[in-house]
Structure formats: C-alpha cells, structure tokens
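Each reported figure results from applying straightforward, stated rules to the coordinates on display, with no laboratory input. Treat the numbers as computed from the prediction; the structure is a model and nothing was measured. Cβ atoms are built from the backbone, for glycine too; each structure is taken alone.
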Structure I
Amino acid sequence: MIIHWNFDPVLIAVGPLVIRWYGLLFVGAFLAGQALLTRMFKAEGIPQENAERLLLYALLGTIVGARLAHCLFYDPQYYLSHPLAILRLWEGGLASHGGAAGMLLSLWLGTRVLRPRMPFLWLVDRVSVPAALGAVFVRVANFLNSEIVGIPTSGGWGVVFEAVDKLPRHPVQLYEAVAYLVVFLILAVLYRRLGQRTPHGLLFGVFLMLVFSARFALEFYKVHQAAYPSGQLLSVGQYLSLPFVVLGAVMVLWSTGYLKGRSVGREKAARL
C-alpha cells in the first residue's frame with residue numbers, strides 16, 4: 001500500500017506566532033520524561049525537585065549538543081559561512097549523537113551542583129529510560145515534518161513524501177520510532193525488576209548499545225544527510241554510532257562484572 005503524505009508541519013499560525021508539531025512533540029517528550037523520572041525518583045526517595053532540574057539540564061544539553069553536532073558533521077561549510085543559522089532551530093537539524101554527548105555532559109555537571117550528590121552512572125541509568133521514550137517522540141516529529149526520509153522502495157508499499165518528491169520511500173522515521181519504543185520497554189522492564197539493585201551503568205549501557213545499533217542498521221534505509229566521498233561504505237551517522245555501540249557494550253560488561261570478575265556495579269548499587 002502506498003500512502004501519500006502531505007502533512008502540514010504548522011499546528012497554529014497567528015501573525016508572527018507559529019507553533020509547529022515538531023515543537024509540540026518536543027515539549028511532549030520533555031513532559032513525559034519529567035513525569036517518568038519524577039516517579040522513579042519518588043520510588044527511590046530522591047527529592048522530586050531534583051528530577052525537574054536534572055531533566056532541564058538534560059534537555060538543554062541535548063538541544064545544544066544535537067544542534068552543534070548537526071552543524072559540524074552534516075553541513076559544516078554552510079554553517080561556517082552562516083553562523084547565525086546555527087540558532088535557527090525551527091528549521092530543523094539535530095543530530096542524536098551530539099544530543100547524547102550533550103546530555104551526558106550536562107548531567108555530569110548536574111551531579112556536581114545538586115545536593116545530595118548523586119553518582120553519575122546511577123543518574124544516567126535512570127535518565128536513559130525517559131530518554132529512550134523521548135527519542136520516539138522526536139522520530140514521530142521527523143515523520144510529521146517529512147524530514148530524514150528513507151530511500152525509495154520498489155515494493156508494493158511505502159510513503160510518498162509529497163514535500164520531497166513523488167517517489168514511494170521507506171518511512172524510516174517510523175522504523176526508528178518503533179525501535180526506540182522497544183528499547184524503552186526493555187529498559188522499563190529491567191528497571192522495574194531490578195530497581196535500586198540495578199548495577200551502575202547497566203541501563204545506560206543497554207540504552208547506548210541498542211539505540212545506536214538500531215540507528216546504525218536503519219541508516220542503510222535513509223537518504224544520507226551529509227555528502228561523503230564515493231566508495232565510502234558507511235554514512236556519517238553510522239560512523240558516529242559505532243563508538244556509542246562499543247561504549248554501551250563495555251558498560252554492560254563492566255556493570256555485570258564480566259570485565260573485572262565481580263559486579264562492581266552491583267556492589268555500588270547495594271551501598272546507595
């Protein structure tokens with residue numbers, strides 16, 4: 001089945017005021033993440049106001065990191081020539097790899113200033129759960145915006161993004177949204193079963209490994225967002241995903257004790 005997609009990305013336009021579906025879903029991701037993280041903190045006896053502050057840090061770090069990474073890795077010549085365009089977030093252009101790095105940096109800074117102090121890995125384990133859910137919102141927003149489209153498909157089904165061209169394409173944004181939803185459910189089940197006994201770094205490692213493995217695999221179905229030399233086997237997104245997959249695998253092995261012969265993460269979790 002071929003679906004023709006010509007969705008208006010603008011939700012409301014009143015004079016100079018323009019509210020886009022992308023922005024609405026971004027806010028929805030933040031609110032859903034806030035509710036989930038607050039619930040997790042409450043269950044573990046952590047002040048709820050800390051959840052709000054940390055999520056705000058994570059949001060700001062994610063936006064700044066994602067925008068800078070997009071400008072640096074996907075179209076550096078344009079943004080170096082037009083530096084003010086970096087601030088035009090409403091035009092789109094966020095890179096999840098930079099978002100992950102920005103989120104980690106902002107959360108590390110958050111652990112330095114909040115009281116009581118929180119172990120960094122303990123914190124990113126908890127934040128990984130709503131982060132996976134937030135990624136679902138973002139990819140649905142990309143679909144509504146007819147951006148980050150898939151390659152043409154010759155099968156009997158696909159989506160024609162009329163804002164792009166008249167070719168049936170893989171709705172790769174929705175593929176990613178489903179993949180990230182599965183990651184969220186896996187993390188939620190792990191957290192529900194382990195709770196405060198979760199080895200430090202386990203959820204974070206699973207998040208990195210699964211999210212960026214999915215990103216790596218689905219890049220084969222995407223139109224490349226950045227030009228690269230002919231003959232290059234992988235896209236920019238795939239090259240950027242590999243370090244996160246490796247880091248995630250290392251974190252899982254370390255947290256479960258396979259790298260040191262004992263579960264350091266479990267011992268720390270038990271002492272928290």
Structure II
Amino acid sequence: MNGAGMQLVDVAIGYPGRRRSPALVLAENLGATARPGRLTTLLGPNGSGKSTLLRTICGLQPPLSGRVMIDGVDGTEITPAQLAKSVAVVLTERVDAGFLSVREIVSLGRTPHLGVSARMTAADYAVVDWALEVTGTTALADRLGGELSDGQRQRVMTARALAQQPRLLVLDEPTSFLDVPSRVELLDLLSRLAREQDLAVLVSTHELELALRLADDVWLLPGPAGPEQPGSLIVGAPGQVASEIGAAFDRGRLRFDPQTLQFTVADHGGTDRIG
C-alpha cells in the first residue's frame with residue numbers, strides 16, 4: 001500500500017441532533033494518520049468514543065464535521081463499492097457463521113471484487129488461499145464456523161478482511177473474547193501483517209501493555225473533558241503517549257505506571273502491581 005494511508009482532518013465524531021436536540025459530540029478537532037506498514041492502536045476508556053471513531057473512519061456513519069481521507073481522497077467522495085475495496089473492518093459483534101466453512105467465510109471477502117456474475121476466478125481463489133495461509137488458518141479451511149474457538153474465529157475474520165485486499169484494515173477490540181496467549185498472538189499477527197503487506201492497520205483495544213509494546217503508533221482518546229466539553233485525540237509513539245494514559249485511566253487507588261506499562265493499586269504502605 002503505497003500512499004497517504006488514512007488521515008483525519010479536523011474531524012468531530014458523535015451523533016447528530018434530532019428535532020430540537022443538539023448534536024452529541026463525543027470528540028472534536030481530531031487529526032491523525034494511520035500509515036501504511038504500521039500498526040496503530042486506539043486506546044481509551046469505555047464511553048470515550050473509540051467505536052464511534054472507527055465506524056466514522058469506515059464510512060458506517062458520517063463525521064459531524066471535518067474529513068476522513070483515504071489515500072488522499074475525501075471519504076464522502078468514495079462510493080460504497082470503492083470503499084469496500086479500500087477498507088476492511090472487523091467489528092466487535094460476533095458473526096453467526098451458520099453452516100459456512102472457514103474457506104467460505106474467507107471467500108466472502110472477495111465479494112467487492114467480483115463482477116456481475118458474482119463468480120470467483122482462479123485469481124480470487126488464490127487470494128483466499130493466501131489469506132488463510134498468512135493468518136495461520138489453512139488447517140481450519142474445511143471446519144464449520146460454529147466449531148471454532150474464539151481465538152480461531154478472530155483469525156478467520158481477519159483472514160476474511162485480508163481477502164478484500166484492503167489498503168486499510170480496521171479492527172474494533174478484536175481481543176475482547178480471547179485468553180491471554182491468544183491476545184498476544186493476534187496483536188503480534190496484526191503487527192507482522194502491517195509490515196509484511198504494507199498495510200495500514202488500526203486496532204482499538206483495552207490491552208494497554210500489549211498495545212504499547214507492539215504498536216508503532218498510538219492514538220489515545222481520553223473521553224470528554226467535562227460536561228459539554230468533547231474529548232480530543234492524543235497521538236504519538238508508544239513511549240510518548242504512555243505518560244498520558246494515567247490521566248485517562250487512573251481511578252481511585254488504581255494507577256498506571258508508564259515505566260512498567262502496568263497498573264498498580266496504591267495503598268498506604270506502597271503499591272501492588274496488577275498482572
């Protein structure tokens with residue numbers, strides 16, 4: 001993916017007002033770039049607007065203001081068919097695969113590229129084989145989607161997204177239902193795919209330590225600064241953003257240590273590390 005990647009230009013996110021109700025602005029003045037060949041992680045507490053931001057980037061809902069640029073083109077000027085070839089998304093909702101095999105699920109990623117006949121060619125099948133291979137799911141190709149573990153399912157959905165051959169891959173909390181080893185494996189896979197496939201990969205996650213250790217760039221969405229005070233976006237390298245995380249996540253005696261990248265519980269006699 002050679003190009004500008006995805007760029008936010010003075011974007012405001014939220015929900016438009018209805019009748020006499022004003023718009024609900026979750027965050028505004030957002031400016032950031034998800035670059036090709038790099039893994040970008042989006043961090044923030046619940047309710048800060050992470051999912052809304054990702055949905056806005058993917059064209060599932062419009063920005064309240066500003067522009068989302070895909071390879072230098074305003075997202076509002078891209079047709080849904082063109083957008084499906086450029087951006088692939090894996091959302092938090094679990095997909096009911098029914099009786100589809102893993103290969104059939106991954107093949108759905110080729111839909112934006114099929115002609116009017118909607119028939120796959122040898123080239124399409126080759127892309128599906130490639131997506132299965134790079135995600136380590138080839139051995140699962142003949143398994144039914146309903147038979148997969150959570151970790152396997154996330155890899156398969158990532159393979160389906162890769163089969164679209166996008167320039168931007170967006171995943172909303174892909175580690176939510178995974179055990180610790182599977183979380184590490186998935187984020188490491190996404191980091192590797194970004195580098196090897198020259199993809200811009202944007203992932204929202206609550207795995208702060210993993211995100212800060214594996215990401216190339218970090219976006220931190222702390223949430224609203226107060227009533228009627230929309231949040232903003234803090235952008236930088238992991239080491240730069242780590243020092244800002246405490247302000248967003250510290251609660252009561254819970255403290256984030258930017259040196260160890262772990263939470264601690266402060267007590268009168270010292271601190272206890274979590275994790």
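Using distance in nm of label points 7 Å out along Cα→Cβ at positions 130 and 154 for the comparison, can you identify which of I, II gives the largest number?
Largest one: structure I.
One of I, II was used to calculate helix-only ellipticity at 222 nm (-39500 (n - 2.57) for each DSSP H run of 4 or more, over all residues; to 500), giving -9500; which?
Structure II accounts for this read-out.
One of I, II was used to compute relative contact order in percent (Cα under 8 Å, 6 or more apart), and the result was 25. Which label is that?
Label of the originating structure: II.
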